[in-house]
Structure P
Amino acid sequence: MAVKKYSMKSVSPCAACPRFGLGFCDAVLGKASEPAPEKNEAWQHHRIVPAGKPIVARNQSSPDVFVLCGGWGFRFLQLADGRRQILGFLLPGDLFSVASVFEERAHFSVKALTAVQISAMRRSEIQLRMLDNPEIVMALAKTCVAETESSDQMITELGQCSAEERIAFLLLNLMKRISARNVIREQQYPFPLRQQHIADAVGLTSVHVSRILGTFRDRGIVELSNGVLKVADLNELKHLGSLN
């Protein structure tokens, strides 16, 4: 499947984005209804990447800063022997990394978990806009704080928590982020992760993850089936997955 690009002479997908008006994109792009200056027509483009395909390769140099517009992706590091550590999952509206605004080379790789749409914006243009717009700097600062907090939580989770606690923490974290982007009914969350994705995020084997998810199901806490996470006992999940 070929990567689909959108011409900037057509209407930008940003104009109809349900997440426009929040965070980094809003600060950089301004009002979606305002046309960009003609000289800057090519500074941003959109494309679609099929599920399972790479988006960014570690140490790859790029002039662009990427934001996920739709679908799910994940950032990861891969060891020489093939083992993979998932650093975080990307949901619609997420900047791949604050560092990418300043650095040409990514220290991680990114892959599409589902089919995704991404926005690529020229780093040089963003940096120019930062000089005149403190809102961009503030948006980046907030994202940086969130990234640091997430990193600290992951270190604590991997270093101190049991397997059950790690998985419960991951589920709660993703549920919170999904809820911020979707209307959730009857505690059912869209959840396209496979057991291997969960395993690579929490430092366990896929077999161990399967066993724990089965235990959660049997205890009436959560059930993961057909890309949907059904939460039956939120209090117990919070009891297992809270770092407080």
Structure Q
Amino acid sequence: MTVCHPIVTVSGLSKTYGRLVALRDIGFSICEGEVLGLIGPNGAGKTTLFECLAGVQAADSGRVAFGDRGETARRSDVLFYLPDAIAPWSEQRLEWVLRFVLHFFGGPADRLREVVDRLGVAPLMGTRIGTLSKGQRKRALLAIGLLTPQPVLLIDEPFEGLDLRQGREVASTLKWHASLGRTLFVSIHQILEAGRFCDRLVLLSDGRVCAEGTAQELTAMAAGRSGKTPADFEEVFLALA
């Protein structure tokens, strides 16, 4: 069994919008070097959780600690958050954006060409961000994220807008990136894809963490709860959520 060295530990995190409780006493760990998946139905609180972790919006209560540095670390030094469906620097060409990101954040400039090639965005380098299609923009955003230096990369829906072939290529690229030592925390609504792609998973439902573990551990938990072996990972999620 792989030992978890927590690089981020979340405890007691809650967020409300008026009478709506979006997050309820959330607690889990992100282990160094893993691909951690966040799965849950629409409205479960996935994006709100990412935004609270990244500091985009303030949680009402709770604690986020960063390894040995505890709560003293600046979140921007540890986490880089890549939201879904945005078009940063929309009037700029992709090549300008990627080089600006490298210069501004001090990322790995020697990795630029490989990231561009792996994500298949070389033909898009002269294109303005705002004119890219949904799938093209997603791959451009992923290139931005992979060229930042923070040890933990949060990605909201990395496969959204991609066809089957593109999704597999992106999955392979993200796994390659993780193998270089980056920790990935990704929100995925495709349950079966998440079960295959992620090292561990956090299941979120109605603003609560209802389970956390590897696909095998979650399958065993679901079997124990339902009394039968789930046919696939979608059944695992339904049994636990």
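Can you tell which of P, Q yields 27, 22, 21 when Cα extents along the principal axes in Å, for residues 84-139 alone is derived from it? The read-out comes from structure Q. So Rg/Rh (Cα atoms, Kirkwood Rh), for residues 116-219 alone, computed for just one structure, reads 1.08; which one of P, Q is that? Traced to structure P. Computing relative contact order in percent (Cα under 8 Å, 6 or more apart) across structures P, Q gives 25 for structure Q.
Every number in this text was worked out from the coordinates using simple rules, so none of it is lab data. This structure is a prediction, so every number in the text was calculated from the model and none was measured.
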